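Each in structure tokens, the structures are laid out below.
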Structure I
Amino acid sequence: MGAMSPLLECRGLAKRFGDRTAVDDVSFEVGAGEIYGLLGPNGAGKTTTIKMVCGLLAPDAGTVLVAGRSMGEDLSAKSLVGYVPQDVALYPDLTAMENLTFLGRLYRLGGKVLEERIEEALELTELTDRGGDRVESFSGGMKRRLNIAAGLLHRPELLVLDEPTVGVDPQSRHAILERVRELGTTGMGVVYTTHYMEEAERVCDRVAIVDRGRLVAEGTRRELVAQLGERDRIDLTATGDLAEMARRCRAIVGVDDAVAADGSLQVVADDGRKVLPAILQAAEAVPVAVDSVQVVEPDLEAVFLHLTGTALRE
């Protein structure tokens, strides 16, 4: 984020419900154009956290600033946020356009401006051809996409998505994730909660791991994996002088080790994809004929298990 002020600042957020602490001293920042993931199991405190971010719940402690405006003190801060809840918040007996028209008027939009915003939102979520159909006829994935369209009508600076792919088919999940990635390129900040590892790895620039109400770690996937001291592994099947190739690979900056075996070579490196071109150049120089290459990277599952002592719970 450099020297620019963050779009979203959360400091020391806490929330209790009776004797249960749902959120315990959570702090994080999100920059404009950044997709920030809150990764954790159901019941970890993700939804409670984002409801405080959106001003739907008052924190027992802590502050939320959106573009420098206090969510608790400045009502205009809410207008900067688009919230897409986990539950589909649409009227099933209305068409997609009727739903968006109604919601747009709540944002005090009207006339040509509202028409343009509806067209824009439907196009972004690939629902243009279904605008005149009742929501009750939509699949689960289409309802989820229309839910996102509703959160985009007023062109928020920050979009908050709470488990937007729960219960949808793989094709719809793919479409939703692609739309989220596109939003990040427009300069909009996105907070994305999920309990799916692969989603966090696929769409998020940075990820915060949340467990039992606490933020236990945050960073890029590579930064989080680095906490474990794990490295990438490059597996090659090849023919030729593999012992000589292993020797040359060990001399490459960023390579920790290289071991040759019968018909294969295994290379351990800090960043497998970064050193791969140099490894292939070494193969040409020996020469060695490479039949296949696979880069195996540590994933967030291992990080979560290391930090929480449990696998990610559904």
Structure II
Amino acid sequence: MSDVFTEALNAPAGRLAEVLIKKLKRSDQGPEMPPDMRARLDKLTDAEGRFGTLARVRLAAELSLLFERAPQWSAEKIVPLFNWSCPDASLMWSARRYSNYIGSPKLFGLMKEPFLALFGRTDVSEEDRETYADWLTAIVLANQAEDAGYPLTPAEARSALRQGGPGSLNDVGHRLALYMQKAKPEDKLAAWRNVVGPVFASIWPLDIELQTPATTFKLVQILRASGAAFPAAAETIIPFIRAEDPRRHTSVYSIADADDVLYSTSPENMLDLLAAVVGDAPLHGVYNLGKALDRIRRHAPHLAESKKFQKLVTAASIH
């Protein structure tokens, strides 16, 4: 489907659509576009055959911009193309993921039903589903942090992610980690308590079968970015972490180089995190695990005597 979008970018139909979009000016008063402009856009969107398909695909990718400049026309001519009763809906959604921004709450409201439905459809690519999982998370974050007004509840978001499967959760974790990364050190605790923590708790699916090693690295990213909020974040997130692929253990490497505030604020949680990520360690050892354990020992020497610590020491030292 991405090939169709590429084709649209280079085809005469797509280039004509782009020209018309650039000519479309936003107006706060009077008609949203001159009659001659509407006639040209109507002719383009109503065209038959491959020409018409490519034109609509190109316009679908720019729906957020179109809706800002011509909301009535966009709602009438472009938004219906995303309904799953439309034969080319999958093409429209695949093109829309190339948009630079999600669009207004009003636009989302018009598209909410097919948007949520796409997570459970077999004719939607995994790549598209992952992109829209990121959008979904961004919307819930905006509502939580800024009261943005998008008509989407956390329960609806969680239901969609359950249908999307484990692949979609990687993008949820990535978006939440980015939010925590952008927070200043002095704002980390508030960012977790007021925004990321509530969003994670309300949208992350609880289904056991959806908790897989594939999401471990992203969950660790959230914790690495949590700063002073690490103890609270760890209590929430560690139960969802599954042991990583023993051939990789990239998360252990990441944990070993984490900011020292994580080790100093809660070495106990750091030990729990390592144990969850390592699981039953392979006989060839876990790279950089020893470094992480040494950092825990420096902050909490008593933990070195625990069974959990000793088991990890064994995993780190075997070669």
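Have a look at I, II and say which one yields 10 for relative contact order in percent (Cα under 8 Å, 6 or more apart), as calculated. Spell out each step's value before the answer.
Working: I: 20; II: 10.
The correct label is II.
Out of I, II, which structure matches -10000 when helix-only ellipticity at 222 nm (-39500 (n - 2.57) for each DSSP H run of 4 or more, over all residues; to 500) is calculated? Walk me through the numbers before you get to the answer.
Values: I: -10000; II: -19000.
This figure was derived from I.
With distance in nm of label points 7 Å out along Cα→Cβ at positions 173 and 301 derived from the coordinates and found to be 1.3, which of I, II does the value describe? Please report the intermediate quantities before stating the final value.
Numbers: I: 1.3; II: 3.6.
It traces back to I.
Taken together, the values in this text are just the output of simple stated rules run on the coordinates, not laboratory data. All figures in this text were calculated on a predicted structure; none of them were measured in a lab. Cβ atoms are built from the backbone, for glycine too; each structure is taken alone.
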